[in-house]
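Take a look at these structures.
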Structure P
Amino acid sequence: MKRNLFALVLTLGAASPALASSGPFISLGNTNFVVLLAFLLFVGVLLKLKVPGMIGGVLDKRAEGIRSELDEARALREEAQTILASYERKQKEVQEQADRIVAAAREDANLAAEQAREDLQKSIARRLAAATDQIASAQASAVKEVRDRAITIAVAAANQVMAKQMTAAKGNKMIDDAIAEVETKLH
């Protein structure tokens, strides 16, 4: 490979019109030839020290490092997608559970409202019954009071009528009759 490169450089140098006028190409006085020799010597030293292999090795290591980083990134991405799917599933389950809790709370609230309505109706019925009983009791009490008062008035009126019609003899006879009646009842 070195010889082919050298032959190519010689051919290009010989074909160059600028070099043809300045003299022979292979001469230490020709700066192009000296530069070519220095370049070839530099390339030879690089090849001798196995620099292309070292550069290839460094590039291979770098490529392997990048490949491992990409694999790790893919693994992390897949893990993140798995975790995201897990959290989405958990969120869906939690949302469903929350919906069930809300539905159960609504049902409980409806049942509690219905129970409260029934209790209120029972309470109203009890209070109406108690009020009716109080009214009946008050009415009975008023009727009794009116009767008692009527009796009192009637007795007072009868007393006055009897006092006007009563004589001493009639009064003594009534007392004697009452004493006799008490004696017959007691014995």
Structure Q
Amino acid sequence: MKIYSDDIILRPWECSDAERLAAIANNKKIYDNLRDGFPNPYSIEDANKFISDLQQNNNQQKMFAIEYDGIVVGGIGAFLKEDIYRKNAEIGYYLGEAYWGKGIMTKAVKAITKYIFDNFDVIRVYAEPFARNTGSRKTLEKAGFRLEAQLKSNVVKNNVIEDSCIYAVLKNEYIR
């Protein structure tokens, strides 16, 4: 499945993307803004394992490569929640540093949000950026998300206790 939006495409990861993924993801600035499960350094072996795991699990977590001008520039994913949170989906994303500030991620966030609302029994999509990550926060705001909360001393990244935020958009409020 491919999702088209303006000049970007969200598409499944392919084995042939591994080298490009490793080149983009092996960046401490990206790692510093993601959860600790994201490897640093990010090797070709990490990329191959990630793509292989997605393919073996039939991409249950809805992870997509972001393609811009015919090349992979980042990744975005939707994580459908369960139990009492079953009407929620969390999104996570990263973009190669060379592509920051170009509006690419705002388009990707809008595209995946529309995809989630159109294809799953979800009424709320949210993201949890670090409070210091102004780029990600602006992306979410431009994509129609609103700040629901800033959680004080909520996360630990690189052995530093930090604040995080919750941004969300509700299906009945979402403007396409």
Structure R
Amino acid sequence: MREKIEELFRRQLEKIKDPNLRAKVVEIWVNTAKKGGWKTDELEKIPFTLLTDTKGINLIEHTITVTEGALGLANSMKENYKEMPFEINFDWLIAGGLLHDVGKLVEIEKTEQGYRKSYSGKCARHPISGAIIVAQAGLPEEIVNIVACHAKEGEGRPQRVETVLIHQADFAVFNPMVMLENGLLII
């Protein structure tokens, strides 16, 4: 499992400068996948959401896209603002992007009929379970903030700039899927 996670997220993991943080991100994914009962060969089949038709986009693809999207926004700000009004911690941004939906590994379960919300997922949505997992693994509170507040649970809550960037990237890739299903996406 560890080798597979490292392979799937290699490009993003290589961008994390802190080797301890990089290792923790992989460890969290490995442990949470095991806790959710996922096998290595199932990782690339987990849908990124149960709320709309994913058109085959899986949790891994979604996680990479959100992470890279947030990185793109952060790099654009850094490159184009004459003076940055705040600092962006790129290690936290990347780690938070890779972990923002890690709670889905316990929120979603596979059945003979397909995928559904697990009992754990009914008790707590993935931002909450993910934040608990990340906090228990000893990651900084700033990364806990990214995971806990990247979705509706974070509305009106204090957030790190990294959280805002992950939130925006997440909804930039989620909303078009919902709009497509509802016939509202102009194509």
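FYI, it's all coordinate maths here, none of it is from the lab. Because the structure is a prediction, the values reported are computed rather than measured. Cβ atoms are built from the backbone, for glycine too; each structure is taken alone.
So here's what we get for this one:
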item	result
Structure responsible for 27.0, with mean count of other Cβ atoms within 10 Å over residues 98-105 calculated and labels P, Q, R on offer	R
For 384 (volume of the Cα convex hull per residue in Å³, calculated) the corresponding structure among P, Q, R	P
Source structure (of P, Q, R) for distance in nm of label points 7 Å out along Cα→Cβ at positions 34 and 50, computed value 0.4	Q
Parent structure of the calculated result 36, 29, 25, given that Cα extents along the principal axes in Å, for residues 26-121 alone is the read-out and P, Q, R the choices	Q
Comparison of P, Q, R - label where FRET efficiency 1/(1 + (r/R0)^6) of positions 42 and 146 (r between Cβ atoms, R0 = 35 Å, to 0.05) is highest	R
Entry that produces -33500 once helix-only ellipticity at 222 nm (-39500 (n - 2.57) for each DSSP H run of 4 or more, over all residues; to 500) is calculated, selected from P, Q, R	P
